[in-house]
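Pasting the structures in now, so scroll down.
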Structure I
């Protein structure tokens, strides 16, 4: 896979951290050199399963002791910024950071600027960037398979707007090549405990995001239902339906003979052949790692991570201003506000 031997470290050994360890096992000439977690019992489990060369309880000790080719940061959100910037200062040339990339826009900005200044290749793990089916879908959309995209609907149960919804903001930016310009949001007040601990607060929400060109994004991530996510992309002459849980991807569009009919007509749609896929997080990690070790562009950069985070924070801002529309990009004074995301 790689001609030169690569040394990789992983900080944070929860579910995603272990998936990254699993991905590293599939890569030739790549070594899991060091791991880090605050919980000794978790380190013992990972040592037995993945046999890293060394393990640490404190991430600062890892950075001071190891010379890595890549660092993967899979710890909880509040630590992402400090670890990323410290790693860049220590000379780590490549960093893959979990989402949300930070708990404030200022920290996200500082992460991006520090890595840029140090020549570090920084990727944020909004993993659908590395799902081949979404790349194929993007190509079909650009070819006009459903005409012009008019709106996208996304629903996902269980809340966690920044943690889970951040993936969706990145996905719509990727598929449409358009930036969010306005947000109207309502936070869910159910108060479901965050599964990562009481110190975190990442409620669900519902609302509307406008993209450049008038594309409308309707989203519902409330906490009063519990079904898998679903995406509908509505075009001027067709639609795309995506049920990731069951690997069901469907495209329907007007028959070519009906394409020029006015929008006041609603002729039946015909299915368009498309091969989707499941969302394999380990495979996505593998692809992201391979990309970081290449010399090509990074699919989901620090700037992409910041812009995704900004949408989630804008929804909080809309709620805080009486559910009024909020314009994007957000004003610089909002960048300093810290949130309890993870």
Structure II
């Protein structure tokens, strides 16, 4: 609410068309939704860097070398991977999205409001990169990095970098499929065997969700599935998004597909658990023949579960000891009180 007027739609109307929606690409001080900054402002060491646009390892060169978007630190804001050129060096860099402050790239000089970018230098030793991509290599809920190389530096063609930083935040993976065999069982040609198909993923499926942070503030976000299909698109089959810090289930999650049918989306209200993987199986014909949407939720047991179990058991034992000691004290007090009453009665009898 702003001045008594609702400026955001209710959470259950995220998939309702907005007649006032538009992209404001005006580069003006009044438009805080559009940011343009020179690449050189990302680097504070004074080295001149330029964004690599052409992959010159091929003849003829292949354009363009795309930016890769992903939430590497699970804060709910997209970070990006890119290759920067300086002389003959081709170095990949990871730029984190962060709140604006003084000296942060993409922010005003005094750093008010909005978000900017800060470059991580962990990949600075790679000098022969020609492609980068995000992927969750070990399926632990963090985005790792794949670097494709020319091999001119040390002969290596591929380099994997594990994202082993601990982030106090949650993630979610989601994939919408094409509803093979009406999201049920498929049968062989003679009907003797059946199998559960996984199908293929939809290009252009969209996820919109609302979630509460630890302070009770509601935030909404939107993530697309397979947003790029050309120019060496190397993407994860699922959509990966960070949820930030939260202690609640996802309040509302809308999943929309490119089905040309009245029922082209579904609302999963209060049933999605953070740190899980959601598989959406829409009906092949959009539900016109009576098919229904199906949902599957997969949870991955973390390495910390045994330690949580041990902590809970130890806590319960400590509480049991405290309760037992208090019970003994209470029992002793009751016995003393009973003796005092008995002594008082005997004294009155005398």
Structure III
């Protein structure tokens, strides 16, 4: 009886505390979710702490779950109910409500704190509608370039209206990775961010991205020199090809479009290989060396293949701002970029228009 009475009293105290209008704001990030169709499936929360990846799992009961989040390095956590799709939310003290449908795990509504409200508003108004239109266009075989340009502009307009939000800084950061053509706009928006946002993880990364975008090899600019090992570990230096046209093919063994393009690139090499030096530059991590070599053996490109085997930390890929694969750069004999594209058709047209002797 005594223990029961204590439990009952605890329940009363908890009920009173959470119901009081003068209660202390929560110090934890607490999620309460109801996702239609979730049933009793596990819900996974992925995040990084001090550079180490973590994954917490809770099991839903009749579509419902609760979770107390832990701080992450960049403030972001992925809520995963399908390993190929997820919704990102912010670690922020407060009580978050999660709703949606298990059939669309990348479109969950997560609200209840300032940054999460801003991010959900952005997703509902811009990201999700545009992504659906892009997918429809791809299925119909239509060009999605106009849609993507509209999404960038609307995203930047949204950032301009929410400058005090760290969530807006994250959106701006993604735009700097997504579109490398609007440096002046990015710089202007960054300058308007309050210092409290500029000093966040996102703010510091934006500052770094602005430097990369300012210095990256674009059409009309000389490509920065680099030295990188080939498949045998022999160092190859870009400047050793000065005096010739050079086609840089940035790819990866994991990149489906890159592999599908390989036969066409091989045909270009057979046609122009005497006048144009081809160099494959692969984005691979140290553990990817063997899959990279297998892809080379399978597709048999007849030109040098290079990789730093440094993954996302590759200095060359960072300096060249390679964020889409494949990416092709064509350099003239002086090392000046005359074409930068991910469109293989553009590569074919540009090379066909060269005055090659």
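Throughout, read-outs are computed from the coordinates displayed, never taken from laboratory work. These figures come from a predicted structure and were not determined experimentally. Cβ atoms are built from the backbone, for glycine too; each structure is taken alone.
For distance in nm of label points 7 Å out along Cα→Cβ at positions 176 and 192, which of the structures I, II, III scores highest?
II
Once FRET efficiency 1/(1 + (r/R0)^6) of positions 40 and 224 (r between Cβ atoms, R0 = 41 Å, to 0.05) is calculated for every structure in I, II, III, which label goes with the largest value?
Of structures I, II, III, the maximum of FRET efficiency 1/(1 + (r/R0)^6) of positions 40 and 224 (r between Cβ atoms, R0 = 41 Å, to 0.05) occurs in II.
From which structure (I, II, III) was Rg and Dmax of the Cα atoms in Å calculated, if the value obtained is 28.7, 118?
This figure was derived from II.
A value of -9500 was derived for helix-only ellipticity at 222 nm (-39500 (n - 2.57) for each DSSP H run of 4 or more, over all residues; to 500); which structure in I, II, III was it taken from?
Attributed to the structure labelled I.
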